[in-house]
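Have a look at these structures, which come just after this line.
Every number here is computed from the coordinates shown, using simple stated rules; none is lab data. Keep in mind that what you see is a predicted model, and the values were worked out from it rather than measured. Cβ atoms are built from the backbone, for glycine too; each structure is taken alone.
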Structure P
Amino acid sequence: MRVWRNISELGAGLWTTLRQLGRTSTVSYPEEPLNLPPRWRGRPVLTRDPDGDERCVACQLCSAVCPTRCIELQAGERPDTRRYPLTFRINFSRCIYCGLCEEACPTLAIQLLDEFAFSKEHHADFIYEKEALLIDGTGKHPHYNFYRHSGVALQGKDKGEGINEKTPVNVRSNLP
């Protein structure tokens, strides 16, 4: 009884192997590009808005949500009252590519590319500074500009004049 069960299990395993013999699933990677899934999470980058300015407002939400604490940044303020990161650093030797930084970013500044093949010889080469992370394009959201949508007054745009933004309510007018 036991012998027949072992023989049938062995036959089932051999049958599975024989079914796969005609299929080729190996890709010659460097010569042939890999087809990655649409939601692939690769290397994080910093994007720019359509005007060419940095999207990052140094809110530090990406750093706070990162489970490995691989993101470090310091905030600064420009003369036109816009915040920006003075320094932005990601340690890719600690990054687990979970995508939480991309989800937490309110300005869509940090995005994950489909780049996955980057290797280095030295541990220190995995620490990317702001200049290496900042790309020239807008990334996945080409028409989004945080300061046009936010309720922040800037030069040339007062509060209530942004896209899909209502004029502020005068709280003193509700008082008796």
Structure Q
Amino acid sequence: MKRNGYKKLLANVRMNTKWLNEKGEWNLPTSPNNQLRMQKKLSTVHGPIRPNAREWIPSNCYLNEQDLEDIYESQGRVCYWLQIPLDFNLLFSNYHAYKPKHPLAPSVDKLNDKGDYTIDNVVITSRFANYGRNVHTVEGMVDVVNLIVKHIKPFDSTNEFVVNRTEPNTLTNWMKE
């Protein structure tokens, strides 16, 4: 049986959003935790609800599997932020390299965090980049990625970080360059 990575990716999005079914009816997020958040029975950090807690309102999802495939194709079949290929098999628990929340698994990232999941507001990225960006602006993320690319050093064969001691050793120094 062939896996459908776009179907699984869309199912992941639907865990956190309200979404339209085939009949045009709105469905609530499929995640039990998110359903509890909507009922104010669970906080966004899974702790007790405080009396002044903000109401959690999920975004709407207007995407389908074909939209996700088209978006990924338009990006050249790479992570939008890091320009690396993504392995959709990492979304499936029976895949040999699967790990929950694998950092290189595909993820759908909203460019405008306050907007909905629409074709013109999402990109396909790695979970690593999506979690790292979080609510950072698009412009801010571009700066972060460029800073990383400028200064990244590979690990050597012993998995020890290779450090050139003559280079700046603090983020503040690197950002001044």
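Taking distance in nm of label points 7 Å out along Cα→Cβ at positions 3 and 35 for each of P, Q, which is largest?
P
Between structures P, Q, where is distance in nm of label points 7 Å out along Cα→Cβ at positions 11 and 27 highest?
Max of distance in nm of label points 7 Å out along Cα→Cβ at positions 11 and 27: P.
Given a value of 2.2 for distance in nm of label points 7 Å out along Cα→Cβ at positions 83 and 139, point me to the structure among P, Q it was derived from.
Traced to structure Q.
If Rg/Rh (Cα atoms, Kirkwood Rh) is computed to be 1.24, which of P, Q is the source?
Going through each structure in turn, the value belongs to P.
Out of P, Q, choose the structure whose coordinates give relative contact order in percent (Cα under 8 Å, 6 or more apart) equal to 23 when calculated.
P
The value 4.0 for distance in nm of label points 7 Å out along Cα→Cβ at positions 19 and 43 was derived from one model only; which of P, Q is it?
That value comes from structure P.
Name the one structure among P, Q that helix-only ellipticity at 222 nm (-39500 (n - 2.57) for each DSSP H run of 4 or more, over all residues; to 500) of -8500 was derived from.
It must be structure Q, since only it matches.
Check the numbers for distance in nm of label points 7 Å out along Cα→Cβ at positions 99 and 115 across P, Q and tell me which is largest.
Q
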